[in-house]
Structure 1
Amino acid sequence: MIKKIIHFFLFAILVSSCGGGDDYTYVPTAPELPGSSSEEEEEPTISDEELLDLTQETTFKYFWDFADADSGGARERYHPNDPGNSEGVVTAGGTGFGLMAILVGIERGYISRTEGLERLTTLMDFLESADRFHGAWSHWINGSTGSVIPFSDLDDGGDLVETAFLAQGLICIKEYFKNGSGEEQNLAQQADDLWKGVEWNWYTQNQNVLYWHWSPNHGFDINLQLKGYNEVLIAYIMAAASPDYGIAKEVYASGWASDGNIVSANTQYGYPLLVKHNGSEQFGGPLFWAHYSYLGLDPHNLSDDYVNYWDVNVNHTMINYKYCVANPDSFQDYGKDCWGLTAGYSRNNNGTIGYNAHSPSNDIGVISPTAAISSIPYSPEQSLDAMHYFYRNRDDLLGPAGFYDAFSPEYDWVAKAYLAIDQGPQIIMIENYRTGLLWNLFMGNEDIQAGLTKLGF
């Protein structure tokens, strides 16, 4: 897949920034995963509601128990067998997901409102003092100093997409606490001021498109435009919503939507794709494209001049599911209860461990639990079937911070590791499926409503 389309491919190359390729060598070969989807289906050993409770509560620990000790932000990744791995490396986007996860934790009673307020106050102060680049945060931030940690040689400044994921969480914090105690209202105002300080229009270079990166050392040299369809819709929504640094509708239309060329007539398994998935126009891209922008942005009835995004996400999910059921490469255990292709930890048949953006067009036999779990609003029955499979195999797949990032029955392998950007969507999208909490908070924000109106939603 073209580098211009998926920023996260850089991760596989850049693991050396936090200790090199040896970060992955600890991952053991797991015992053979029991239970083939071709065998007689086992009865669930836990109810649906209990399973949703378990998944949310264990996944919450990633953002609470295993957060960065100094800032309270989300660590880029966490390896239980090597807890020092990635220590001090805070990810901006994952921290945005963590803000939302903490709200879920308060609502579900995992922590008290007072505990949540204390942690969030520390985190807001950290974000306020961290390096910013025309208001945008960097992809990686030093959790002790707030200084940028370069994501690559040229990527040592602002990352607008990571910033948009973070801003999505800040909006939810503002809305959740705005009518609370004096201390809570101060926190809400701080969160509001932080996202409103992002100079979204700076990242257009006076063109009708947003750009992903800017660095004080390298300017816009990376030259990566934000064009759909992928995970970056939320950047345009936040940019349109900004009262001081907003973009015009033309930036959205020509940038994200390519003046209507975003629309696709392709169909798979009877489901229209509706949009041209960048680099994956036949079957659709990795499933995180249906998650990251929609953790706060409610896709129900969300239509612009071109498509309905609820239909886009449901169809994307069902094509991914149907592909795994069809299992054209005959990978072991793929089927109606073992499915889900997205970006995350990976391995291939020669044993090489790394990171990959799995999709039907890039399928190497690795399942990522976050793909099916985070898709539960779009495919509740299919997602629950997958979650019961993961739970039946809990001795191999369930760790201290939820289900592990990836596994492969084909290779008898489990990545006993976690990524913030994979854990966050699970607890958040389950909550949206159950109560709509984050969707209601985000969509209730007056600036977001003004931005959506500006863009013609």
Structure 2
Amino acid sequence: MDGPPGAQLDLFPQPQQNKITRIIKRDGRLVAFNQLKITNAIYRAAASLGGRDRDRAAVLSNQVVDRINASFPYGSTPSVEEIQDFVEKVLVDNGHAKTAKAFILYRHERARTREQKPEVTSVQDNIPYKVLWRVLTWNVDHGCHTVEALNETLTSGGWKKLIRDAERAYHDEIHHVAGVITKRLPDLRLVIVAGPSSSGKTTTTTKISERLKERGHSFVLLNLDNYFKDLIHQPKDEYGDYDFEMPAALDLDLINEHLGSLLDGKPIQMPIYNFKTGAREKETRPFRLKDKEILLIDSLHGLYDGMTRSIAPENTFRFYIEALCQIKDGDGEFVRWADLRLMRRMVRDSWHRSYDPAMTVGHWHYVRKSELRYIVPYIQSVDYIFNGSLPYELPYYRSRLLPMLPEIAARYSGDPKKVDAHQRAQRLERLLSSIASGASEEDVPPNSLFREFIGGGVYQY
């Protein structure tokens, strides 16, 4: 295929059956799976080297689909990035290294093209315009809707007031959500909290719980880690590694059975999963939902349909939190929410886990891929969308992260597998270079959500 042209075919053989019917695009949209696009992508890569064998492209395309079918259970929705990873591996395994390289270069060129296009955040992350407009309006009213306005507030003496106003708005929304939950009692028995990495779920859930306790109610966490299937039944990815991030890794049937029993006031025998042995223990733990207790699920798969298929909607409150940073940079583009969360994660990982921030950047692609696959497609099913960002965060990232970003960008420069990490580091460097310095962490309240990431707060994480 890397060599001379071969015969051309217009019709391509298709697999007998595909386990997947939809895939997740990079913007979070669910679209129909079309194998012809795989065939065309392989053919284009080969054609760039002089190859013209469409028949061979179709055969390789079938191999890609075979591997997809072997790696994902029925009804799964892999991301377009995962599909492309399969294509690269199939090409290499079949001795088409040159074509694989051409395909990789094509992917990176497309990534650079997307990088230059304006990002339509509301479409990408399935957040309603009404929610975004409310956040943006608040920022405009408080002089923090652009980097320029934020810098002006920082240097003109209005910084402490901005922090106070932002904290008051955040806690007012906490109070509102607790009220919404309370009004739906006693029918409401299950609260599902979902959100991407570093969106502020931990602190926000803790604060909502505090408000509920004031009203005589409390959250009881159902730890879904105990519902992992035994290792011998776990799904594997295309490399033969166990994939614990797929919904199929959990015993969804048992989860639904136990949820139904708990909400009916019946006791269950909670499984105990041993991660060292990769299997459940023989012993179980009795568990029952008491009066005025609300069951809480905090899981990557909390919004997945199969997780709560047996539970009536009136018994469930689906809560989604995202860092809706409605601040425009110097180029007039909104700061990416995923970038804000990445900076949070870099800071927190460095002090809380002694983890190299460069490694956090390098791993972020996998974090984001899971979010797009398991969270974003289900956002429209939630009952409430909560803003987990604070408009005063950026200057604090400047002081902590800016000095190391040039080195991080250089570390991933030239690595074809880390183009996304290189671009993220460069983008963060440009952003933080435009932020004024001088913000004092002493001005951040000890009970602030922001303390979850910079440390020094009243909560234990």
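Please compute distance in nm of label points 7 Å out along Cα→Cβ at positions 207 and 223 for structures 1, 2 and give me the label with the greatest value. Walk me through the intermediate numbers first.
Working: 1: 0.9; 2: 2.7.
Of structures 1, 2, the maximum of distance in nm of label points 7 Å out along Cα→Cβ at positions 207 and 223 occurs in 2.
Quick one: helix-only ellipticity at 222 nm (-39500 (n - 2.57) for each DSSP H run of 4 or more, over all residues; to 500) came out at -14500 when computed from one of 1, 2, so which one is it?
It traces back to 2.
Name the one structure among 1, 2 that Rg/Rh (Cα atoms, Kirkwood Rh) of 0.99 was derived from.
Traced to structure 2.
Who wins on distance in nm of label points 7 Å out along Cα→Cβ at positions 159 and 327 among 1, 2, i.e. which is largest?
Largest value of distance in nm of label points 7 Å out along Cα→Cβ at positions 159 and 327: 1.
Throughout, read-outs are computed from the coordinates displayed, never taken from laboratory work. Keep in mind that this is a model prediction, so the values were computed, not measured. Cβ atoms are built from the backbone, for glycine too; each structure is taken alone.
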